[in-house]
Structure formats: C-alpha cells, structure tokens
1. Taking 9 as the value of relative contact order in percent (Cα under 8 Å, 6 or more apart) derived from one of the structures shown (1, 2, 3), identify that structure.
2. When distance in nm of label points 7 Å out along Cα→Cβ at positions 79 and 199 is compared over structures 1, 2, 3, which one is greatest?
3. Which structure, out of 1, 2, 3, was mean count of other Cβ atoms within 10 Å over residues 191-198 calculated from, if the result is 24.5?
Structure 1
Amino acid sequence: MEPDTGLDLTTLKSLPDILCNSQSYKIINFAPSLLRIIVSDHVEFPVRQAAAIYLKNMVTQYWPDREPPPGEAVFPFNIHENDRQQIRDNIVEGIIRSPDLVRYKKAEEREPLIAAMQIFLPRIQQQIMQLLPDSSHYSVLLQKQILKIFYALVQYALPLQLVNNQTMTAWMEIFRTIIDRTVPPETLQIDEDDRPELVWWKCKKWALHIVARLFERYGSPGNVTKEYFEFSEFFLKTYAVGIQQVLLKILDQYRQKEYVAPRVLQQAFNYLNQGIVHSVTWKQMKPHIQNISEDVIFSVMCYKDEDEELWQEDPYEYIRMKFDIFEDYASPTTAAQTLLYTAAKKRKEVLPKMMAFCYQILTDPNFDPRKKDGALHVIGSLADILLKKSLFKDQMELLLQNHVFPLLLSNLGYLRARSCWVLHAFSSLKFHNELNLRNAVELAKKSLIEDKEMPVKVEAALALQSLISNQTQAKEYMKPHVRPIMQELLHIVRETENDDVTNVIQKMICEYSQEVASIAVDMTQHLAEIFGKVLQSDEYEEIEDKTVMAMGILHTIDTILTVVEDHKEVTQQLENICLRIIDLVLQKHVIEFYEEILSLAYSLTCHGISPQMWQLLGILYEVFQQDCFEYFTDMMPLLHNYVTIDTDTLLSNPKHLEILFTMCRKVLCGDAGEDAECHAAKLLEVIILQCKGKGIDQVIHVWKTFHINRIMWSFVNDFSHSAQCFKGSSVWEHVH
C-alpha cells in the first residue's frame, strides 16, 4: 500500500484538526487513508504516529457490526466493509514497514515504562497524599495532574507488578477521598455554565474516570481477560461497594437539587452501570434504585432550560448537538439512559416500576410537559426491551395511540419532536390495528411537511423513513406522497446540512425507485445546489461535518443514477448536473471527493458515452498528471467503460488511446504499488482484446519493447505481479 500523497499535500497539514473532528471517521476510505499515511516514508513521524493511534482506536471501537443502542432504530457507525477489506489486505505490509518507534507495544513489553514508574509512582502517590488536605486552587490543580498520570498508566493495561493490592488500596482511598470531599462553597458564586471548568470539579471527574475505568476493564469478574481474574475478584470484594457508597451520596446530592458537574454525574452513572450486574454491588444499590430511577435518571432525561434556550436561540445548533455522537459520549443524559437500560434488562423489578411511574405522568393532564418529555424519553430508550417482554409488547400500540399521537399535535415543539423520536424507536412494532399504523405514518408525514420547527422536522424525517423501512403497509401509504416528502427532505438538508437526513433521502430513493424516476432531475438539481453551497462556503475547510454531509450528497446522487439507469432521457439530463459537480470538485482540487466523482462518472458511462463525457477523459488525464497514480485504481472502472462501452469513439481519436497508454505506462514504470500496477496491466489487456483488428498496430512496437522490459523487472522484484504482466504480454503476442 503506497502513501496517498494527495492527502499528504493538502489534508496532512491539518491532520490534528481533522482527527479531533467529530465526523471525520465516518468518511468512506478514511481508515485505509490513515494506513497509507502510517506506512509512508514521505510523511513526518508525528503525523504518522497520530494516524496510527487514531486507526488503532477506530479499529477497536468501530470494526465489528453493532446493534442499535437502546431505543434507537438506526444502526450505529462501523467501518465500511470495503475499508475493512483494504485494511485486511494491507495490514501485514503496514506492520512490516512501520519503524520501531511506532510499532505496537503489548502490555508485557512495557518494561521501560514500568521501570520508570516503579520510581515515579510512589513519589507521586506520596505527593498527592500530602496535597489532599489542601483544597486551594493550585494544590487541587496538582492533584488533578497526578490523577491524569495515573489514568494514562492504567487506561489500557493494568501493570499488576507495579500496582499490587497494597498499592491499589492506598490509591483507591485517595480516589475515594477526592470523590467524596466537598467542593468549596464559594464556587456556587460562579455562573453554572462555567462551573464544570473549575479545578475542583475537574479533579473529581478524573478520580471518577479512574475508578469507572478500573471497574469496567479490570474489576468486573466475568468481563475481564485471564490475567485480571484474580484482581477483578479482589476489586469487587474490596473496593466496589465502598466507592459505590460515595457515588450514591453524589446522586442523592443531585436529587436534593445540589449542583453536580455534568461529567461527574456521567462518570457516576458509568460506574453504577457496571455495578448493576454484580450481586454484591446490586445488593447495596437495590434499595435505592427506584429513587435513582425516578428522581435522578428521570430528571436528567427530561427537557431542560438549557435545551429550551438552545432550541429558541439556535435550532440548527440544537439539531447538531442532538445528533453528534461525541456529544453523546460525554453526556450525562446518555449515561443515565444506559444505566436505566442495563437495570431494566438485568433486574426484573426495575422495568415494571419505571413503566408505572411513566404511565402515571403521561395519563395525568396536570403534569409538567417537560416531565411528559422525560417519560417518553424513558419509554423510547427502553423500546427494544419492551417489544421483547410479553407483559408490555401488546400495550405499546395502545400507548402510541393514547399518549404519543396526541402529543404529535402539541403546541410545544419539543414534545412534538420527542413524540416523533418515540415513533422512530417503536417503528418495528407489530401493529394489530391498521388504523393506528396509518395514523402513525400520517402524523409523521404531517410533522415532516407542515411543522414549522426544524428539530421536529428532522425527527419526523427519521421516524417516517424508519416506519417505511419496517412496515410494508407504511410504504404503500406514502407512495402518493413521495414528491412532497422528497422536496421537504431536500429543504431540510439545505437548511441544516444534517448527514442523518441525507441518509434518509438515500434510503427513501431505494424504497421508492419507480416514483423517484419522475422527480430525479429536480432532486439532483437541488442536491447539486446544496453541494455547491457547502463546498464554496467559507466554513468548509474548518468544519468536518460539512465534508461528511457533502459526501452523503454525492452518494445520494450516485444512488439516483443507479435508480434511473433504465430511463435514458432522465440520465441524459442528470449528466449535465453531475458534470457541473465533477467540474467544481476538480477545479477546487477537493481530493477527498475524487473517489465519489469518479463513481458518478462511471455511472454515467455504463450504457453509453456522450461527447461531454469523452471531454472528461482529457480533464482526468490532467488530474492524473498532477496527482500521479494515487487515484488510478479509482479511475479504473471509468477507464474500462471508455474502452468497452464505446470502442469506436475511443479509436476515432488517437489522443484517447494515447492518454490511456500513457497512464498505464506511468503507473507501470513508477512506484505505484502492486494493486495499481495490476490494474494498469489489466487495462492494457482489455484494450488489446477489445480493439484487436481495429487499427492499433501503431502502438505495437512501443508496447512490446516497454512490456518486455517491465516483465524482466517484475520477475526480479515480484514474481506474483509479473504473472499479470506476462498474461498481458501473452495476449498481445496472440493478437498480433
């Protein structure tokens, strides 16, 4: 795998910003691009190291296919199968070519670190113990820094030879003390929005971060690797209950309306989530779980003042925040939702009591609407559990009918949005009354098309698409309304630039391929306008979300081309629109979209090649000359079409054949790597077979001389690759 030098020239300069961005990882071919950076000798070492760490984290978190989270119907992101295959194909080479300094070090190979920490760890332990009685700003700042060092030491591997039971006991007492100590009362004079940044809350957060990580990774029997079996038993028996007691105290403070920083609350939920499954911690938690569920978790899951403020001041930012996976990662709301889900799934007494609590709120017209939002949030979060429990699954249709449908007509936007979200969560429900299904779909459609609040429209779009995908009859109901639905979806994308809605459009196109054909030109024109607006905005270079959304638009247009491929007159109209997009990307040299625009060009040449598409060949040759062979393999399907779909036009202009031959020669004579070279040899073979007897003798002698030299070089360097070249040479000799 060769380095992607196009990426090196432009993107790598801002790689730290890209890697920190919330949406970069979603881009198709992003993970293989990281691998190309890692093995490149042309990229600076710190950049390669950053790419290696990011790729390792991506593979750890996003490699396997995953089920939707509680209450969600949309599958979470995982690395695309094409990207996974590229990584499988090239990872061994990457390991071989990586310098020693960036090679992965297993836990048992950390001897230099362990040796250093044997000296350093006792000293920082002594230092923090001396600092604990002092709650001044600078003392707590030093304590926080020591905690961060300890967290870095144990985050991925616990060095048992360094942190034995006696040492761990001392550290756990330090963590417990920090978590339990009172934050200075004068901090209450600080604006609530600024309090999480105060050093006292940050110090608590890091102490909680450590104990939650220790419990999750090393202290939970049944969920640890072999080397931590003994430690996990010791942790659970010795520390888990004591730490949990302090966390229950923090939750009680929150219940009594005392201020608790959001990240402290989030980490407390994460720790308790581990304790749910163990009998010793559950025994302590059980008497409090109802109060925790109803007074703490429920409160966190309700609509809040800050939500209302953001909704009113910047609804588009509200949408971005609600759909940002990295916001979820640090959100106490998500952590509370996960804790409740685990408790409801693992402990049978939790679900009935919580559902009774929510029913009481929903059925009482005098309850605060924000509490109704919280009740719906709880029920939607538990949707997949409820749909599997015989006690509840038959009640869910009635719940939608009596409590969700009416709130879809509420005068409060956040309640309408939450009701759409609940419809989304229960989109796989088996409806017994067809009228209820029809009402669900009609209300979602009405919210999408007629609602004035953009957050409601976004939730309605997701709900409607999910209902159509999960309910066969719903798809039929919406057939007459495809045009206004698509128009509204395009409007939402144009206004919000939300990638989730772009995905909805793509899925709807697949669901209604026949209906879309009649509006394909208008849709593509709208998508092209949105794409141009995004690409030419001043913020494009700074906000990676825009790249992900623009990528989604190109994929959607490609889907439209696939859907209308049998409608020649429609395809001809789409060609002009797509060529404007291709021209814009090439003019601005936005290399991250090259693969997508080449895919568009391929789709436009599968059944015939217009004069405008032949002009594109010359433009692509200029791109090839500029960026050399990085994108040759992406060009290959399009180049194959030029040879096989319209051979007569190919041969009518000697320049066409010259371009193809020059590209192949440059790849084969350069250092493009085996994959690109095999593609070049294959393209030459296709040209020979496709054009035999059609007057291509003028290149015979040039080709034979070049090819024999290339084969000899290949035999010396790579026998397997030479086989492909030899095959092309044999074909040529046979034809000649």
Structure 2
Amino acid sequence: MKRRAFIFTLDALLALILVMVFISSLGVFTTDTNIHGTYFREQEKLTAEDLLTMYKTIPLKNLVPPEVLLNWTVEGIIDENFVSPEMPPLEIVATYWSLDAVFPKRGLKNKAEKILGYLLSITLNGYNYELLIENYTSPYLRNVSTSYSEARDVSAATLILSGYEFNQTPRGYVARAYITRLTSRRAIYMYFTGAANSTSSNITLEFLVPNEEENLLPPDASVAGVKWFFEPIDENSTINLFIDGVKVECGLNGPPYLLEDFDPNNTQECYMLEILREKEDLRQHEFKIVISNASNAGIRPNGYIVLYYDTAKLNVVEYPKTFYFDGIEANGSFEAVKGIFIPGNLTSVTVNVKLNPNPKNLELSIIVPNGSAYFVKGPYTLTYDSTTGSYWLTLNNDNGEFDALSRKYVWFKITVNASGSIKLEPESSFIKVEYTPDIPKTLYTMDILEEVNSTNLVSSSDYDFVWNVTMPSYATPLWARFNFVLDTSAKITKLAVSPGSSTNWTLVFNASSSTPLTSARWLLINNMKDSSNEAITALVPGENYVGMSLNESNEIQKSRVENYSIGELVYSIEVYVPYGEIKPFLLQGYPEVVAYNLTYKYEYDDKNRSIIVGDPQAITEGRYMNITVANLTPEEYAVDDAILSLFKKLGGDGWDDPIDVDIGGTKISFVSLEGIPKAIKPIRVTLRVWRED
C-alpha cells in the first residue's frame, strides 16, 4: 500500500510548522538546546519541540490513518468513555495518565503508550528517540541504538500538561452525552440497477434490493414508499413486473417506466407498497422484470429502485463491500453489466459468478471511466470451482489496477456464450471488494442519505444542468452518487464539481469519448481524481454544485434528465460528546431529579420542541425536571455542559442559536462519573531526538 500524507518526514514536518499558528496557552515548554555544549543545527533545535507541539495541537484523527483509528476504537485503545479521535494525542495521554489510578483495570497508561509509540515510530523513522512521561518510559516510547549522552547532536524539549491528581479533594462530576433513537425516522435505500441484453427475444431480470450484503434494511424497518424506474432496450417489447413473487398489475405507462407508491390505500399506485409489506422478512426484496417479444431483449444502464422506510436505527449506511449481480435468465448468449462504486483505497477484488447450466464460454471485462476517457481491462477468464459450481476471479494489483479503480464507479461486464436456456444466479454471484475508507464510522455516527432529484436543479450558464446539494456545516461528507437518465444517443462531455460555492468549478470529466454506459453513473467523493488526474476536494460541508454538459441538448433530453435522473448525498454527523470538564454537580435537582424534559429550538420549526434527557422511565416516575436550554447552567452542572456541547455539534446552542439537525423522535442519553478529583497536578512530557554519529 502506498504511504499517504499522514506519514511525515522531519523535513516535511518542519515545513508544516512554518505555516501553522500555534496557541501559546496550550502548554509550557522548556527546551535544552546545548546538551554537553553541543552546537545544534537550526533544524535539529526545532525537532523535539515541534513534534510535541504537533502532538498537543493537532487532533489524533488528522495524524493517524482511518483504518488504524477504527482498529483502535474496536480494540478499546481509544476508550470513548474518556477520549475521542478529535482530541490531540497529548491531551488523550494526559487524560489517560490522570485517570489510570481511578480506573486501574482499564489499562489506560498502556493505551497511552501504544498511541504515542505508533506516532513516534512513523514520525521519527531513522532517528533515535526517547519519550518520558513523568520520568516513565517503555519500549513503546523508545527507539534507542545508542545513548543520547554519547550523541553529538541531541534535540530535547519538555512540555508541561495539566492533569487530574488522584485522591485529592474537592471532587466533582463529569458527563458524556449522545443521541439515541427513541421512536423512528425516515431513511432511504437507493439501488442503481445493472444492464443486460440478450440475443434472444425473451429475458428475465431479477434485482435483490437492498443489493449490498452490508446494507440490508434494519430488522425494525417499515417500508413507507417505493420508486422503480427502468427502460427496456426495445420500446415495443412486452413487460411484466413482479415484487417478491407477486405480479404488479398496473403502472406500465411508458417507456421509460417510472412506478411509485407512497400510499397503501391508493389503488392507482399498483399495490407495490402492500406487496412489500406482506413479506415475512422485510430486510431484502426481489424485484423482477420479465421481457418478451423483443427484437433485442434487455434493459438500459440507467434503472434504479428506491425504498423509503422508517427505522429507529441511527446508523443506516454501511460502507458497501459485497455487491450482488442482478439475476438473468435468457435463452442463449447474453451480456450483463454490473456497476459498483468504491468509496476508498481499494485493496482487493474477488468476483464470483454462478450459472445454471454452465456456459460454453464466460469472460469478464472491467470498464473504468477516468478524467478524459474510459478504458477497458480484460477480458479475464474466470476459473471454475467444481466444489461450489461457481466461476471466480481474484484481481491482482501488479500494474496498479487498484489505484485506477479506487474512488470511482466501475462496471463489471460478464459475457456468456450459451445455446440454450441459462440463468445467472443472483444469490451466488457477487463482487467482493475490500478498501480503506477515508472516514471511519463510530457507534455514535448518525447517517443522513438525501435524495437528489429535479428539486435540486438550479439555473446556470456554466453547464447544461446544475444540481445544488447542501449539508450542515458540521457534517462529514461521505459521498454523492448520480444516475443520469439520458437519451440513447446522448453522452456526457463535461462533468464538474464546485464545492462551497457556484463559482469554484473543477472538471471531473472533460472529453467527448464517453459512452452511454460510462455516462450513466458517477461517484463524487473527496480525494477522487479530476480530469487532470489530480486528487481534489469534491464535497464540503455547506453548499455543493454539480454541473453536467452533453453532446446534444434538446427539449426531449432536458425532460428526461429533469424527470428521471436521480442521486444520493450521504454524510454523517457525530452525535456524541466525550466527558467534559469537572463540574461541582451532576444535574439540576439531583439526586431527586435524574432526567430532564428539555425544551429547545430547531431552526426549521416555528414552535419550540422538547426532548428527554436521561432515562424515559424517570419521566414516568416523576423524577424529572421541565427545563429550557436557556436555563441550563454548564458552569455548575456536568449534564448541562454535556447537552450544550452536543448541541454545538448539531449546529447551534438550541436556543439563541437554534440547532439545524432534526432530532425529533430521539432522546439524549448521558453517562456520568462522580468523585473525579478536581485538584490539578502538572504532567511533564520530555522528548529527546538524536542520530547516531
């Protein structure tokens, strides 16, 4: 794997320091620049002090790759009871060091050593170093081949941190807060279907929705709406539709065909919603298109199925890694094309295909769009496994294929040569990818998936079509996907993004060599490559614009794009705050009061709202207080402080500055620690860096 920007050399580190503005109040330094009377080069004078400053000021998540953070969270090295990746490493160390005596079974000092040891090893590669915390060191914190006392040039610095002194009085409370789902919210799952064509006049296509193994609907999901769009290759072919084995009796007004059902009592909407709700297991559904009497049986690569559902789950979007092929049943040879998106650095690809009966010949090609054209990899010959009855292929990375496939929409085309009836089995045919996403997810991530459609179109003189999508200022963008519905002869000539404003355009694609296939689907994600093969920022909190130009523009084409194109914007919000500062009291009215019925303000509601803080059972028992955000006292009460810190993550303070995330139907949970010592004792951290003479 290529090393990424988080791995600093000392020279790069010093260059970084030149453009950083450090907050002088964060710590007190003492620097020894003349050990044994040695004359130091200017660069070496800065090394140790600069490193400690970086570890004190830059959040851990900006210094460590996402996969390491994720592993640390899973393993408990980042103990979210006390710290978070948003904290700088030395702040985490000070917290662990201070609380180790309070919670001896948690091994907090050892966790601090592992975090600092990892950072030192990647930052000071090639150097000898020794870090001491209160004169304590360990193998994690040392890389010593010679003693620093024998070295000619040594850089040393000491940073004094604030910490809690155990077994001192007075004592107080700390609290952490997070949002949990109490009732339900509306969520969306969007599947962009594949394409297929056959030499025969009949073909059956079967779609598993949700399609990715990682994104089955939650067990508590209640389907509230459905949207189904597809377009046959032969407009005069006969169409029959089925959902979960039940025939859909109406709605075939096309082509193209767009069926919607959001009302279970509306007989004009084909009872699709009723059919979906009748299935015993609501987590995955089967949509089927039966095409007959066609001169060229198949569908175009622009279809989609959208499920709207209600769930009490906060985290509803997982990074997809197992993509199932659409099932195909034909009488003779056929081609099937499956599009997948890879939102990260690709590390492995495995393809598994099961056909019944086995074909005469089977080939796989991979179609990859890039900034100025597209290219085809393959064809590959798949290996038959007689024990499973499947064909498989593991793609290697010998020529940098993985980099070419990362952060893109990629099409996998299967070509099947057969003379009789043959079926591609969807449950046993899939593409399995492994990749490292840039943004790790936590237990307290709330996912937001917003539909992008004609309501997002804005006028512009820059491109034929421009969409505007907006996310909150404190959100973390994950990705945006677009499914463009174009005329059969239309192709994209330009695709551009403008994050932050409508005048900041960067070309993602700039060529006339696209195809209807590669024009249909696009993934927009940070660190993707632009038309000049440079990594770019594609999405930011706030406003974002996406522009598209075509090789032809007319009223029919305009109508198709406006009425049928669709997309999704996915971002996350961390609805959690760790333990804050020590406060004299837990919450107002405690211990008689153990919960709040809190009144707050939401930006897009004229009326004040309320939310439960704490255990809902306390409301039933009468052990609660009615209180407004304006009456919270964060200086005195740990829970009050945690609530306001949480609201700050949601875009305001909940009163004078209303929050702009809809948290209706949720509650705020808190966890507190009492008896935390309030006295402050300095923690001394010393770093020495040297080379062998």
Structure 3
Amino acid sequence: MSKRKKISRETDSLDLRDGFSGQQSPPGSRSFGRRFFVGLLWFSLVLLFSALCVGLVFIRTMPLRYDLNVGQVSNYDISAPHAAIDQVRTQHEAEIRAAMVKDVMRRSDKLSEQSLRRTRHFLSIVEYERDGLRALMNKDSEEKNRGWSPNEDQLNSAIAALQPTLLRELNINLSVEVAGKYLEVDPGTYDYISDRILNIAESLMEEPRDTASLGDGIETALRVFDTQNGLFSKDLKIAASVLTQLLDPNVEFDELATESLREQARQEVLSAPVMIEKGDKIVHIGDRITPAQYQLLEKYNLLATDSIDWRYLLTLSAWFVILLILAVFYLRSQRDIWADWRRKMIIITALLIPFLIALWIAPLLPLAIPIFFAAIIIAIYCDFTSSIVLTTLLNLFFLTLTGLDTKVLFVGTIGSICAALVSAGITKRDNFALMIFVTAMGPGVAAGIFSYLAKESLSQVATSMGIAALSGGLSAVAAIGFNPLYQIAFNALSPIRLIELSHPSQPLLKRLFIEAPGTSQHSVMAANLAEAAADAINADALLARVGAFYHDIGKLENPDMFTENQLGSNPHDELSPEESVTIIIKHVADGIRLARRNRIPDAIQDFIVTHHGDMVQTYFYNKARKIAGEAGLPEPRIETFRYPGHKPHTRETGIVMLADSVEAAMKATGIRDLKRAEQLIRQIIKDKNDQDQLIDSGLSYQEVEVIIRAMLQVYAGQFHERIRYPQNDAITAQKR
C-alpha cells in the first residue's frame, strides 16, 4: 500500500438530532438529495454574494457623470478620478517637437558634378580667349612664358569677347576688372590660379554643401591658399567672385531621413506622455467646454449617458471570479476548513466586514482599509496560512477600489502578515496588547518604507505611516471585540477559548474529577497521548488535548457503571447484556446533552460523538451471544450493541479515538513493557481499521506510524521506575 494512502471512504452519516439515537440515515436518494440541496444552497449563496460584491464595487467606483457638451459653460469643478495620459496635449507636444526637426539634406553626386562641369567649362572659355589674345599679341609658343603684356586695346578686345560668352553659356556676369585680371596675368600665374580654382571646386564638392556652408567653404579655402602661398594671394582673390557663381549647393532634401527623425522626435514625447494626475482639475466652473476637454470627459467616462459601461462591469466581474476561484480551490485543499461550515462562515464574515468598510473609506483614505481585521480573525479561528492567502486575495480585489494603488497593496500585504503572525495560536489574553502593537506597527512601517522609496515628502511619509498604523491598531481592537461575538454566533473555538476549556476549574471537568475520578484520570492520560500524537503529525495538538478531556463526560450520568470508577462490586453482574450495553453506549448521547447544556463548542462535541465511532461493544455482544446460545435463543441483533456515534472525520478526532482505546486497554491489561505496548497499540489500530473507523479521519498510514511512536514515547516516560529508597530514609524520600 502507498505510504500516503488515505484511510478514507465516503460513508453514510448518522442522525444525531434526537440525542444520538444511533439510527442510520436513510441511504440512497435521500442522502444524495440532501447533499444536492446543501450544495445548491451554498452555490446560490456564493452567487448572490458575488453579485452583491461586484455590484457594490461597480457602483462605488463609477464616477459622477455630467450633462455637458462642447461649447456649453460648466457649472462644476471636475477633477480627474484617476491618473491618465492627456492624449490631446501629448499629441500636440509631439507635433511641436517634430516640427522643430530641421530638414535633412544629403549630398547629390549629380549636383556636384554639374558644378564641376561648369568650373571646367569656365576655365576652358577663359583659356580660349587667352589663346585669342595671344594671337593678337603675335607671340609664338616659344615666347609664351617670356612675357605677357597685352596692350590696352588688345585687352579690351579680349574682355569684350569673354564677358558675353560667359554670360551666354554659364550665366556668369564678370566685371571688367575681374575679366581683365584673368586675361592679363602671365601664363604661369594663370595656370596656378586655374589649378587652384579647380582644386577648390573639387574639394568643396566632395562634402555636402548648402548655400551658407558653400560660401563659408570658398572663403576658408581661399584663406588657406593665401596663407600658404603669399606670392599669388592677390591674384587668387579674383577666384572668389568666380567660384561663388560657378558652384551651386550640392545637397538635396532627404524626405525619408527627415520624416524618420521627426517620427523619432514624436516617439520621444509619446514615450514620456503628458500626464493628468489624480485630482487635477480638468474642467473649472465657468469654463466653456472645448473639444479637448470633452474628449477628456469621454475618456474618464464622466459624461451622462443612459448606457452601462459593460466592458468595465465584465472586467470587474472576471477579476472577482478569478480571485473567488483561487479562494475556493485553496479552501478545498484545507479539508478541516472546507468540511466545517462554521469556519467558512467565519471566513466570509471576516472578509466581508473590511470589504464593506472599504466601499466607504477607500476613495477617501485607502490606507485606512481595515483588512488586518480579517487577517487576525482568520488566523485565530483557522490558521496562519489561510489568513495570508485569503487576505492577499482580498487585497488584490481592493485594487479595484483604490485605482490600482500599489502602496495600498504593499501595506495591506505586509500588515496582514504581521497581524497573522502575532495572532495565530495566541493563547493568553495578556498577549492582546502585543497583538495591537504589532498590528499597528507592521502597516505603519510598511507605509513609511514605501513612501520613502517613492520619494514622497516627509509630511506625506508621516501621514501615510500615521493612517496605516491607526488602521492596524483599530483593526486589532475590533478583532478583539468581535472575538466573543464569533464564539457566541458560531460556537467557534479560538486558542484562548481552548485554554479556558482545559482549565480544571471548568464545571464539567471539576465534576468529572470529583464524581468520576477514574474517568478523569483516564481522560487526562488520553489527553497526554492525543496531544503528543497530534503534535507529532502537525495536527492541532491543543484541540486534541481539550477534546480528550471532554470525550467521556457522558459517564457523569452513571459513573459507577464504568469499571474505572468502581471500587468494589460491578453493577453489570446483576444486569443482562442488553441492559448493560444500553447504559454503556448511552454515555455518548449523555455527553452530548451535557455539552450542549454547558455550551461546550461543537468542535469539542465532535470528540464526544466520534470517540467510539459506530463500533460494536464486543464484550457485551459476545456475552449476549453466549447466553442466547446456551438458552437456545436466536442470536441478538448486532445493531443493539453498536455505538450511536459518527466515525471520526478529522485527524484530531481520529487521534482521540485511538488514544481513548489505547489508554483503556493499557489500564485493563496492566502492561508495563514497551514491546508489548506496541503490539497492543498496533492490534487496536488494526481492529479500528478493520471496522473502517478511521476511514474518514484523513489520517494516512504514514501518520499512523508516527502516532504509534509518539504514544510509545509517552508510555516510556510513564514506565520509568522511581528510585527505591531504604526504609529508614522514608521520611527523607517523602520530603523529596
């Protein structure tokens, strides 16, 4: 068999409403019908509760709506209900930033080549006219470089030919002075000047040049040549006027690159949009509504319409359903909680109280939401883990009420953890002061840390800390005040209540000690066994101990009919087996009546009704069979000898059933040896398992092995023998 195989199987329940009569509930359709009805009832309640919660949040979070149109004068100051992007202003800023981007110009090879061709053509025209001038001067090629001194008539004639040619072919208008300079310089100087003009043009056209940079480039190039070659500086000056007419800008508009840069500028603005913060005025009294303001009112859903915001309602419903499903799945994994309707009602009310308060206070002071109340109550009546899981889910739902405020989520989560830690397992009323202190300090410090990290001002940090701490403290005080109400309304058990019930001064325990001392001693020993066993498997040890104290209180009705309280004769010797077993098994129903009369919580009553389960009282049954056989009568009905209880349905009640049987058997057999004790314990567990008594307890075979070891450890301490003192030291030993 598997180590973790559960000793569990669905069984028919017993009808215990009339003093635990022991009659079985009708099987079949009635049992199914009852379960179906209960399931349908719970489903209807959950559905109604969900619709109520979603509806309340929907109504509470919907802002006021205003009947306004474009051009209409507003009679209201309207503030932004939550932070949002101002799309209109953001888009406007983006377009302004894009317009500020200058046109991107790129170098054009075609335009560059055009300027260079003009330059070469210019030089060729000048060279042609110089050749003509040379002919006029009747100079042969050998004398070309020996002297160049045209007379005035020759020079004027050459100028007259050069000017119209340049104007016609290159649209260059040279002054007489500049044209004369090109013609009158000697060939060597001209060659230098023409080479420099061509070099400068080629150099300038290699780079992208617009009008401004082209002029600056010509000036800079001529200055460089002037500095490096002072001999021809006066002659190079004539190149300036020519280059400015020959060279055109060699750049053209790059539409694709320009649009790319402008789009980049737009995206920079859109990535850090203009924000409307929560509470900012978007419309003032007396404002005439502009299209931009109207668009904002539409965006915030602040315009009066007859339609319901179905998208928001469906989103809110989906979020609630998701959180509800997570809560249900978690609770179903917690078998003890899921099977106990009282605990479920405690959880529902503990979550509902801060929820209803949050509906009112969240829009005003979100940090004041008293979610810590739920954390404390659930931790006290369930456990720490359930408290954290359920309050975290509630915190997530509160995001819908706080405008997705992460500070509230952070403070609520940290504060709930602190509250649950200090509340879970609290066993003394003296600890209430500590609980209040920790529950106040936890959210207070958390709020301070979050505010500081968010770089809020010191006044904002102090305010947040004060509100959160006050909320935590008041939540703890309210939880303490509600604690007795939960115990009365749901007959619930807290650790403090369990401690009180275990005190010997409790009326039933005092009566048991006085009127049935043997049963009292048996109960105390069973409690020790149950506590050790429960602690070993991480069950509720305190609940198991207190349940063991009360499991046999029904014997107070007839204490002398039970062997542990008998000092001499046994009354059962004078009774028939049927009469004896009626008295014996009646102590279960008597115990329930006593418990109800003394307002003992239902969780403790479970131990009374389950500590014998529905087992058969074999001693009297076998005795009745023997008598019937000797008298030749039919065998007695076995149901007459069956206990009228339920099988244990929790690990704690299963442990107490074992502890009760083990302790009774150990007393009856007088075993003082651990090996024989282990054999006896295993035999008892086998008998219980053979009769399916532990099948609903949730105990696994592995846990049963741990329980056996824990019980043997208890008996190991009990079997330890005291030191035997000499007779003459008897008085000294007594003093010790």
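1. Values: 1: 9; 2: 18; 3: 15.
Answer for the origin of the read-out: 1.
2. Numbers: 1: 4.1; 2: 6.8; 3: 7.6.
By distance in nm of label points 7 Å out along Cα→Cβ at positions 79 and 199, the leading structure of 1, 2, 3 is 3.
3. Values: 1: 11.6; 2: 24.5; 3: 17.9.
Going through each structure in turn, the value belongs to 2.
The numbers here are math on the coordinates, done by the rules we state, and not lab data. No experiment lies behind these values; they were computed from the predicted model shown. Cβ atoms are built from the backbone, for glycine too; each structure is taken alone.
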